[in-house]
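*Asks:* Multiple structures are listed underneath, in structure tokens.
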Structure 1
Amino acid sequence: MATGKYVIGLDYGTDSVRALLVDALTGKELATAVHQYPRWKQGKYCNPTKSEFRQHPLDYMEGLESTIKQVLSNVSPEIQQNIKGIAIDTTGSTPVAVDENGTPLALLPAFAENPNAMFVLWKDHSANNEADEINALAKSWEVDFTKYSGGIYSSEWFWSKILHVLRIDSEVSAKAFSWVEHCDWIPALLTGNTNPLTLKRSRCAAGHKAMWNEEFGGLPSEAFLNKLDNRLAGLRERLYQDTFTADESVGVVSNEWMAKLGLPSNVVVAVGAIDAHFGAVGAGIKENTLVKVIGTSTCDMVVANVDAYKGKLIKGICGQVDGSIHPQMLGMEAGQSAFGDLYQWFKEFLLSPLYSLGAGMLSESDLQALDDKLLPYLNKVAGELPLTKDDVVALDWINGKRTPDVDMNLKCLIADITLDTKPAHVFKALVEATAFGSKAIVERFEKEGVVINEVLALGGITKKSDFVMQTLANVLNTKIKVVTSEQACALGAAMFAATVAGIYNNVSEAQAQMTSGFDKVYTPEVDKVRTYEVLYQKYSKLAVV
């Protein structure tokens with residue numbers, strides 16, 4: 001095998017985009033760069049009171065250029081000239097309305113400040129009513145198009161968001177020729193083929209978020225969509241019929257982007273996918289392994305033999321799709337709509353009055369220090385509290401419930417508070433609630449006959465909080481192995497880049513050579529497991545809706 005082959009994995013998250021330059025032959029991570037989305041950071045184009053979260057395509061484009069240029073600047077010219085492939089993952093479902101050229105409407109002057117013309121972020125829940133309508137129609141239709149999506153469609157997904165935007169914005173509705181997922185648009189942009197009728201669409205995003213399945217002949221039928229709302233009439237034929245797994249190429253980087261980024265010629269670009277799915281591959285997912293991607297939310301990923309699940313439907317999850325995670329296996333996705341977001345809410349809840357009262361009395365650096373130190377402090381104090389069966393118990397649904405049995409209308413709840421309850425007690429209950437939500441997902445997989453023998457974890461929280469991870473191990477009553485790489489999603493993307501570039505014959509070969517291994521293992525504390533079983537029963541009773 002020749003030496004000197006390098007690839008780039010690009011990971012678009014909720015707050016930032018990360019680029020990772022990797023030696024494809026060894027998996028060594030040579031350079032990394034992070035770009036915070038400036039408009040998102042300012043809170044622009046979002047309205048949390050309406051659960052509206054939108055992102056401007058310029059944040060994505062600027063991040064693409066900034067991060068790749070930065071990683072290239074940190075390696076030798078020889079490495080720069082031997083980059084062979086790029087793969088991109090993004091949040092999802094995060095679709096955008098585009099014109100006939102595949103240009104997001106927000107890049108047109110008339111729509112530059114219109115949030116409805118921007119990417120509708122995964123966590124946008126403004127389409128709850130539309131999701132309810134989709135579910136009601138699907139249950140009465142001759143074919144239940146939700147059956148491979150766990151049996152319930154979510155407001156976080158493709159069709160709900162499209163329908164909501166078309167209903168509330170006649171100008172966007174009139175101009176939108178088609179719609180494109182974020183993970184499809186960036187590869188299309190890089191290769192210069194943004195034509196919505198010909199660009200390659202991700203099997204991962206289409207299967208898990210848009211009800212695409214070969215059994216249906218692709219997307220839900222025209223008759224179904226037109227019955228749902230005549231604003232959708234004709235859209236299906238302007239979307240796509242075929243989908244592609246991420247080990248396939250969409251082409252090479254265009255001359256325009258090659259010059260802009262400083263890349264060599266003939267850099268191959270892979271079909272895109274959703275971030276958690278690439279993260280699972282980066283972690284080294286294999287059959288009967290649960291990979292938890294833990295960040296602002298969670299995604300719980302499992303792969304299985306395709307033939308073993310022929311004709312079997314897994315109820316209440318976020319979909320089962322051939323090739324969506326590992327190209328040769330059935331991919332199953334579940335998750336929680338809020339994990340780190342729940343802790344972030346509590347931090348802001350506590351700090352908000354301090355910010356107001358402290359203005360003019362405390363310096364900006366003092367206020368920032370409070371912001372930086374509060375969660376580590378709560379982690380420490382909560383971790384030192386005794387564990388009893390009478391502790392405060394909470395539900396983790398502050399951003400709705402994703403799995404099992406999606407319902408984005410549900411809310412968080414904190415129970416058993418007394419006059420003696422302190423912030424650390426509440427924070428401890430919130431951490432336990434996220435762990436209990438994880439346990440509910442595992443129980444659903446197991447109830448549906450999905451065997452889980454091992455749990456792997458990756459994401460920011462796995463590196464930041466021993467307390468959260470130990471609580472999770474105690475509640476699940478299983479060992480949790482934490483992936484060494486701090487950029488496991490980008491590393492997974494790099495594995496796909498190495499595959500499409502021909503460095504490896506398939507993704508399994510790339511995994512064998514490029515996975516980072518594990519740097520920590522959390523083992524259940526036997527003396528706490530039984531108490532957590534009692535508290536979980538209380539959680540389960542609160543969770544009955």
Structure 2
Amino acid sequence: MTETNRIRNPALRSKIMTAQQAAALIPKGSNVGMSGFTGAGYPKVVPLALAERMNAAHAGGETFRIGVWTGASTAPELDGALAKVDGMEMRLPYQSDPTCRKRINAGEMEYLDIHLSHVAQFVWGGFLGKLDVAIVEVAAIREDGALIPSSSVGNNKTWLDCAGKVILEVNSWQNIALKGMHDVYYGTQLPPHRKPIPIVTASDRIGDAYLHCDPAKIIAVVETNAPDRNSAFSPPDENSRLIAEHILDFFGHEVKMGRLPKELLPLQSGVGNVANAVMEQLQGAPYDNLTAYTEVLQDGMFNLLRSGKMSFASATALSLSPDAAHEFNRDAAKYRDKIVLRPQEISNHPEVIRRLGVIAMNGLIEADIYGNVNSTHIRGSSIMNGIGGSGDFARNAWLSIFMTPSSAKNGQISCIVPMVTHVDHTEHDVQVVVTEQGLADLRGLSPKKRAEVVIENCAHPIFKPALTEYFERARRYSPGQHTPHILDEAFTFLPNWQANREARDAWKEDSVVQADAWK
């Protein structure tokens with residue numbers, strides 16, 4: 001198959017049309033499943049044409065909005081374009097676009113934040129309503145109609161199976177050498193007919209190399225040539241480097257204790273600069289033959305594969321910076337035996353994560369002294385991006401690690417707080433918390449012991465006295481002593497710490513009276 005002849009099926013070649021013509025086939029009020037996972041493999045031109053159509057309708061006094069379901073976040077040509085024209089009624093399951101976020105938090109768009117491994121079964125179960133249209137990017141269409149996936153798989157299998165109508169974007173920018181890199185498993189079923197997923201190592205291939213779709217459902221094929229849009233990653237800063245060093249020291253200890261093998265266990269890493277810093281530090285670490293079982297393959301893992309430190313990586317999407325994407329596209333054939341891209345219901349499947357003993361490393365917005373983690377909300381009510389797949393991995397991993405700088409906003413806000421304002425990962429799912437200050441291993445510790453370790457090892461020195469003081473007073477005045485809290489202060493103590501210091505000091509001196517009051 002040549003670069004200039006990506007559509008080899010005659011029947012589907014007859015359905016080639018422009019993006020504007022394809023967009024005209026999407027009804028108002030429909031639910032649309034779109035390919036894409038963290039800026040990889042999303043449709044590039046039909047959403048833009050659809051946004052133009054929506055904008056014209058709104059200018060004429062008509063309402064034109066749709067429900068948008070994806071694999072995860074996408075890019076400005078999809079989320080940004082549709083959010084800008086107020087074209088989304090409902091968005092799920094994960095987003096990171098600034099305009100999209102603004103509309104959600106203003107109450108102008110509904111948003112369902114859901115574990116990524118749950119999306120497919122929600123669709124099959126009918127919990128989200130009917131999926132009217134799927135818009136899916138592929139790298140090519142074979143003679144027999146089979147679809148060669150592009151740089152992400154995400155929920156594409158589910159969209160193609162469940163949608164009433166399908167629009168394909170065939171993107172010739174995607175390297176045809178992706179052929180054979182995918183593993184699309186068609187063995188998932190709904191209860192009570194489920195069977196074990198037969199993956200016992202990260203490199204196991206259990207499905208098809210292609211996506212399949214009933215050709216009768218395909219109403220349009222659009223040709224494109226456009227790159228994925230993932231942002232470049234910044235070089236690791238000092239905090240990221242220190243966090244990575246703490247994690248690698250911890251790995252060394254676990255290997256020494258016999259709890260990790262010398263090649264570690266399959267790695268999962270969330271997106272961002274801290275995650276890439278950990279991968280960068282692994283380049284010089286004494287671990288070889290590393291493997292990954294993760295959602296997205298970022299620059300750090302790609303560099304480990306390129307250097308030979310990592311032998312294999314399983315993911316659902318490539319999430320590479322422009323430079324790394326260019327390099328991958330140039331040499332994609334070299335990585336066909338080192339990378340597999342799966343549907344996200346498999347890449348994030350709890351059964352497989354538990355079986356493989358994955359080491360999960362994810363970021364957070366804030367963690368509290370007892371080990372609860374907020375990874376989605378600001379001040380408890382405004383969404384940032386979403387939970388993504390962090391919950392899929394955290395609850396089921398052999399090691400569940402959450403990492404963050406200890407402070408934010410140039411040191412004005414502590415990322416370690418008395419009580420998180422929104423809980424995404426409870427203390428039961430969080431085993432290790434890491435900041436640039438140090439690492440807190442919470443395994444086997446009661447709540448009060450966890451608080452001591454988190455404050456001592458992870459809190460920024462500016463905020464450590466306030467957290468220590470809060471915890472000490474909670475141990476004296478809280479009516480319950482399993483997880484001591486002063487609920488009147490739990491969410492306001494740190495922001496008001498400096499302003500209220502004199503009042504708190506006076507209250508502290510009158511400990512006997514306060515203790516009686518709490519009783």
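*Asks:* For which of 1, 2 does helix-only ellipticity at 222 nm (-39500 (n - 2.57) for each DSSP H run of 4 or more, over all residues; to 500), calculated from the coordinates, equal -12000?
*Replies:* 1
*Asks:* If mean count of other Cβ atoms within 10 Å over residues 59-66 is computed to be 13.4, which of 1, 2 is the source?
*Replies:* The read-out comes from structure 2.
*Asks:* Thinking of 1, 2, which structure, once distance in nm of label points 7 Å out along Cα→Cβ at positions 251 and 491 is computed, gives back 3.3?
*Replies:* 1
*Asks:* As an exercise: mean count of other Cβ atoms within 10 Å over residues 51-58, calculated from one structure in 1, 2, equals 17.4. Which structure is it?
*Replies:* 2
*Asks:* When distance in nm of label points 7 Å out along Cα→Cβ at positions 139 and 235 is compared over structures 1, 2, which one is greatest?
*Replies:* Comparing 1, 2, the top value of distance in nm of label points 7 Å out along Cα→Cβ at positions 139 and 235 belongs to 2.
*Asks:* When relative contact order in percent (Cα under 8 Å, 6 or more apart) is calculated for each of the structures 1, 2, which structure yields the highest value?
*Replies:* 1
*Asks:* Which of 1, 2 yields 0.05 for FRET efficiency 1/(1 + (r/R0)^6) of positions 27 and 99 (r between Cβ atoms, R0 = 25 Å, to 0.05), as computed?
*Replies:* Label of the originating structure: 1.
*Asks:* If you don't mind, another one. Quick check for you: by mean count of other Cβ atoms within 10 Å over residues 187-194, which of 1, 2 is greatest?
*Replies:* Comparing 1, 2 by mean count of other Cβ atoms within 10 Å over residues 187-194, the maximum is at 1.
*Asks:* Something else now. Assign the value 2.1, calculated as distance in nm of label points 7 Å out along Cα→Cβ at positions 131 and 387, to the correct structure from 1, 2.
*Replies:* 2
Bear in mind that the values in this text are calculations on the coordinates, not laboratory data. Just so we're clear, the structure is a prediction, and the values are computed from it rather than from any experiment. Cβ atoms are built from the backbone, for glycine too; each structure is taken alone.
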